[in-house]
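Presented below are the structures under discussion, each in the form of structure tokens.
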Structure P
Amino acid sequence: MHWRPGAGVEQLRARARLLRVLRAFFEARDILEVETPLLCASGVTDPAIEPLIVASGSALRAPRYLQSSPEYAMKRLLAAGSGAVYQIARAFRDGEVGRLHNPEFTLLEWYRPDFDHHQLMDEVAELVRHCLGERSRRNYPYRELFLDLLGLDPFTAADAQVEALARDHVEVGDLAGERDLWLDVLMSHVIEPQLADRGMVFVYDYPASQAALSRIVEVDDVQVGQRFELYVDGVELANGYCELGDEAQQRRRFVRDNQRRRAAGQVERPIDEYLLAALAHGLPACSGVALGVDRLLLLATGCADIRQVLAFDWART
């Protein structure tokens with residue numbers, strides 16, 4: 001039995017130092033620390049994320065979902081007038097366990113009213129340098145990366161061309177799926193490895209079909225989701241949005257997510273009506289970002305495996 005912790009005392013101390021540094025960073029910017037529930041009546045509808053569920057208990061009238069992110073609750077605070085907020089929260093996702101993944105993990109999430117995603121990218125870069133020291137920084141539009149590294153326009157190429165290129169580069173067997181699946185294969189297996197020696201890399205303005213909870217605008221004659229992802233030394237570290245505030249559009253996206261779930265044989269998820277009511281009330285123009293604290297600690301300590309910085313990883317609980 002793995003009763004002993006996976007992290008050594010030095011890693012435990014490094015985590016405590018990192019948490020102090022993070023809180024000092026936000027205190028210096030007068031950003032309010034908040035706490036929101038871990039168990040909620042709704043989980044995310046995103047087909048790429050499966051929640052962990054608590055199905056029984058004397059206080060439960062229906063199953064509750066362990067939150068994969070505090071995003072929905074924090075947006076309700078924003079709509080109620082909280083101003084800029086941040087949270088260091090436990091998050092849960094039913095999925096991969098490995099070098100960079102644990103189903104229970106620590107997430108840093110913050111929201112900045114009146115910031116667009118480029119301004120938030122600047123603040124994320126400040127935080128990373130504050131925690132890790134100086135890193136070179138590069139910003140790439142999603143489209144530019146695909147054109148430069150693969151010679152493919154991810155916005156205009158035919159679906160069959162995207163799939164064929166993915167199959168040429170990656171052995172995927174009988175894998176089948178729609179366009180975004182093949183773009184994800186190319187991004188994760190071909191492009192991301194080439195970012196490892198580029199320091200701090202922000203990739204932004206994703207295809208509208210990958211907008212998630214971000215706004216969609218037109219850039220260079222194509223529709224893009226105003227979101228970004230950050231890679232540091234090749235490790236995917238953060239995911240940010242210029243937040244969608246339109247309740248009707250967000251409802252349509254949730255419904256479409258559940259349609260995709262049905263088509264893929266996945267269980268549909270209840271739509272978070274509290275979030276939609278908050279959007280209808282009025283979400284201030286803002287941007288938000290979620291950053292993996294365990295991965296940040298991995299980079300700060302020079303460890304190779306996330307299990308080395310967790311007191312008790314999934315196999316030890």
Structure Q
Amino acid sequence: MSQRHDNSPAAALSRRAALVTGGSAALLAASGLPLRAQEKFPSKPIEVVTHAGVGGGTDITARMMMVHAPSVFGTEFVVVNKTGGSGAAALAYAASRPKDGYTIMLITQTHLLTMIRSKTPTQFDDLVPLARATDDPQIVMVRKESPLKKVADLVAAGKARSLKFGTTQLGGVDHIGVLGFGKAAGLHAPTIVPFRGGGDIVINLVGGNIDCGLLNYAEAESQIKAGDVRCLVQLSEKRMASLPDVPTGKEAGINSVFSTVRGFVTLKGLPADRSKALEEGLIKSMQGPLYKAYLDSSGQSPDSVVGSQGWGAQLAEFNRDGRKALEDLGLLK
């Protein structure tokens with residue numbers, strides 16, 4: 001049966017457009033270039049890789065971000081806990097995934113120290129910062145019976161002798177924080193006493209086994225409220241709402257700001273438009289009321305959430321300072 005063709009000008013124009021479109025698509029396919037302009041992002045679940053076990057601080061932060069994220073991004077999020085090697089296992093897993101925006105990491109300063117010390121295949125320059133999630137200032141504390149009543153007493157004592165500071169790990173984030181504070185305050189090199197975690201530091205501080213502890217507010221909240229420990233100085237840019245009467249280091253003439261920070265990154269190779277979409281979506285997700293309530297209840301800075309520029313600058317500063325501190329400690333091979 002013969003077919004009749006519409007030879008009108010409009011029909012001819014339609015046929016030519018179809019040929020051009022089809023030819024362009026064929027050329028793109030032949031060249032191996034993806035048809036990304038037509039692909040919606042995200043169109044499948046996004047993995048959030050953490051180095052913490054379920055229930056750890058980093059794991060909780062990831063899950064709190066995820067409260068609002070599905071509605072912001074229009075897709076689900078899944079936490080992938082890859083413990084081991086102080087972040088090395090998480091870094092290796094993230095590096096093995098496609099650079100398509102469907103895998104992001106929630107990291108802390110610990111990851112940077114691991115990269116510096118262990119020379120992992122993934123290094124600092126491979127990270128692409130997206131958004132900071134938490135800024136948890138460190139606080140110098142003493143037990144209630146301590147003769148150190150204010151920060152001036154601490155400085156005077158630390159210039160006369162080496163004070164015993166409790167930290168969580170030799171060569172770790174807290175250790176570097178103590179050394180930085182001691183140097184800024186002009187103290188004798190502190191004596192570092194390592195413990196398994198913040199809870200053990202608090203117990204030994206209250207028990208009088210150490211002079212001082214460098215802790216986050218949440219780690220000693222019960223003891224602070226009960227009056228068992230006294231906060232002398234907070235290493236934050238401005239006073240925390242939970243500690244309105246405790247001066248910052250800068251207010252006391254000590255140029256030392258130090259926090260436990262957590263934030264989201266991806267790895268090099270991700271297209272810039274997807275990186276931007278992730279940054280904007282993460283910030284919006286962490287501006288939700290439940291996430292803000294989480295920051296407030298855990299004693300963290302209400303200004304915790306910042307974008308890629310501020311987060312990247314903070315990571316670069318710690319990477320530089322952390323490397324120098326490890327060199328000074330003789331911990332770099």
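Computing helix-only ellipticity at 222 nm (-39500 (n - 2.57) for each DSSP H run of 4 or more, over all residues; to 500) across structures P, Q gives -10500 for structure P.
Identify the structure, out of P, Q, from whose coordinates distance in nm of label points 7 Å out along Cα→Cβ at positions 58 and 234 was calculated to give 2.5. Of the options listed, only Q reproduces it. Comparing P, Q, where is FRET efficiency 1/(1 + (r/R0)^6) of positions 42 and 282 (r between Cβ atoms, R0 = 25 Å, to 0.05) highest? Going through P, Q one by one, FRET efficiency 1/(1 + (r/R0)^6) of positions 42 and 282 (r between Cβ atoms, R0 = 25 Å, to 0.05) peaks for structure Q. If you line up P, Q by volume of the Cα convex hull per residue in Å³, the top spot, with the largest value, goes to Q.
Computing FRET efficiency 1/(1 + (r/R0)^6) of positions 250 and 274 (r between Cβ atoms, R0 = 41 Å, to 0.05) across structures P, Q gives 1.00 for structure P.
Each value in this text was obtained by applying a stated rule to the coordinates, not by laboratory testing. Everything numeric in this text was worked out from a predicted model, so none of it was measured. Cβ atoms are built from the backbone, for glycine too; each structure is taken alone.
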